[in-house]
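Values in this text are rule-based calculations from the coordinates and carry no lab data. Quick caveat: nothing in here was measured; it's all calculated off a predicted structure. Cβ atoms are built from the backbone, for glycine too; each structure is taken alone.
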Structure I
Amino acid sequence: MILVTGATGSIGRPLVRRLQRAGAAVRALVRDEAKGRALGCEFVVGDFDDPASIVAALAGVDRLFLNGAGAQPADGEQPMVRQQKTIIDAAVAAGVERVVKVSVWHAQEGERLAGGAHWQIEQYLKASGLGWSILQPNGFMQNFITGQGSFTADGNLVGAYGDAAVSYIDCADIAACAAALLTDRPGDGETFLLSGPQALTHAQIAEKLSAALGRTVRYVNLTVEELAAALRAQGLPPRFTEDVAVLTQGLASGTAAPTTTAVRDLTGRAPRTFDEFLVAHHEALAALAPVLPR
């Protein structure tokens with residue numbers, strides 16, 4: 001039995017579908033019963049902060065997909081560290097054999113925001129005695145259809161990336177890699193850096209969005225200070241906005257530009273291109289930004 005946490009998210013939904021098609025026994029941990037029913041698989045209603053629900057969800061489970069992030073707190077601390085450590089402890093107690101964890105691109109000790117938190121969890125998992133595989137994906141293509149601070153009110157892209165490129169990845173490809181590790185091959189004790197097939201600047205991404213939508217989308221490059229101020233204007237906590245701005249400035253050095261072969265190595269096929277992603281999600285993208293300037 002495979003337990004999928006974060007089952008209704010951008011990675012969890014395609015993972016559940018893929019595991020079902022493969023004939024795997026799968027159970028989803030969800031917070032919303034209606035969303036659990038919509039998945040069409042066995043599910044348990046629970047929460048990362050409810051230990052009893054975690055114990056119930058892990059009953060009879062031998063493989064665990066560990067994904068999910070805590071909300072962004074004003075004080076800068078990440079509840080995700082405490083939450084995922086609790087799940088790892090419960091997995092040990094339940095006799096789980098293997099864990100496939102979703103982390104972030106090159107998670108490092110002391111990194112701001114999720115990177116440092118994921119690094120702590122990775123070290124805890126490695127020391128747990130469980131079999132483990134870690135997926136470290138680059139930025140999600142889905143960020144351009146879920147919002148995630150990418151668009152201004154007038155429909156342009158903003159950031160402080162300069163001319164640096166990012167090898168964004170489709171979450172469906174992350175799910176495919178997770179499914180391979182959970183069903184087809186051990187991958188024990190390995191960390192996989194996941195990228196899309198090409199690195200694009202945000203100006204290039206804006207051009208592709210324009211072509212896909214038949215509307216003009218521009219990339220507006222901001223200074224770190226301007227980006228932090230724009231995020232604060234959206235009501236985000238000052239410490240969080242500062243961390244986002246500094247992290248984005250770091251990406252401007254090109255650290256997220258490399259591409260890897262991990263998706264092909266794990267799944268036997270190339271990852272989806274950004275153009276293919278836009279075709280697959282055209283309706284969702286169009287609904288997100290109906291007022292893009294022409």
Structure II
Amino acid sequence: MKVLSFKIPVAEKATVIVQEDKMPHFYDHLHQHPEIQISLILKGEGTLIAGNYMGLFAPGDIFWIGANQPHIFKSDPAYFTGDPALYIHALTFFFHPSQTGGELLQLPEMQQLLEMVKHSANGYRILPGNKAQLTQLFEDLFRHEGAYRLVSFIQLLDNIYSRCQLTPLSAEKSDWNFSEEEGMRMNEIYQHSIRHFHRDITLQEIAGIAHMTVPAFCRYFKKRTRKTYIHFVNELRISHACKLLKGEKDQPYAMVAYEAGFNNVTSFNRTFKAIMGHAPGAYQKRYQQTEGRKTS
């Protein structure tokens with residue numbers, strides 16, 4: 001299998017392809033496919049990289065991956081230890097934007113849905129107005145077949161359009177059409193970064209992984225992701241820090257900073273606020289208040 005050219009097991013003459021994943025961890029290599037992918041995470045935690053977006057995923061999250069948008073659902077390291085209690089469970093459906101858009105979505109009643117699909121290249125984080133209702137629509141899509149599946153598909157898209165908040169994953173459109181060689185190179189860069197962000201990764205080290213000189217690597221990475229490599233690694237570290245701050249046990253910020261790969265609390269606080277828009281304490285307090293409202 002090529003690193004980036006991932007073939008969806010499309011049934012012949014099917015408009016919508018459904019796939020239920022229940023396994024130790026997600027497929028953990030950078031890949032892309034011409035179909036739009038919409039995934040509901042039921043179980044499992046980790047890091048999603050999609051285009052130039054990077055952030056955590058957890059149960060209840062719903063993501064729209066754009067057509068040909070390179071992505072990895074990278075499960076947390078614990079999922080690779082062989083612990084049978086740890087596994088991922090996700091419901092995913094795929095549809096081809098031009099084939100589906102050129103047929104079903106061309107009907108006059110579908111114009112708003114067609115426009116949503118046309119502008120979805122950067123992907124979305126989907127925040128449902130009613131999570132239980134949207135989850136039920138996902139389950140209906142998987143339970144039905146034939147014409148009933150198409151009806152469920154339209155209902156699900158309409159709910160996403162009319163009752164969900166769609167937050168773009170990538171800030172701007174980039175050139176997602178990587179060659180196989182570039183795909184392999186970016187995959188190695190991402191894999192090495194995800195494995196080792198807890199410690200200092202020098203530009204010389206990561207440029208060596210990419211088989212490039214440091215200046216050439218810096219230009220290449222910035223062109224492909226619209227961000228510097230240092231900023232990307234800091235995003236990985238802050239995402240991990242967010243997970244620690246959401247944990248059940250309170251840890252001193254110095255410990256959170258150290259576990260996330262920062263050498264001192266001052267640098268951690270400054271970087272956290274620059275990326276998240278809030279200081280660590282404010283972020284943690286807002287999360288706890290939100291969770292308190294959910295459980296009250």
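Quick rundown of the values:
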read-out: Entry that produces 19.8 once Kirkwood radius over Cα pairs in Å is calculated, selected from I, II; value: I
read-out: Test item: FRET efficiency 1/(1 + (r/R0)^6) of positions 56 and 200 (r between Cβ atoms, R0 = 35 Å, to 0.05) calculated as 0.20, pick one of I, II; value: I
read-out: Which of I, II leads on distance in nm of label points 7 Å out along Cα→Cβ at positions 184 and 216, largest value; value: I
read-out: Source structure (of I, II) for helix-only ellipticity at 222 nm (-39500 (n - 2.57) for each DSSP H run of 4 or more, over all residues; to 500), computed value -14000; value: II
read-out: Structure from which 20.6 was derived, mean count of other Cβ atoms within 10 Å over residues 88-95, options I, II; value: II
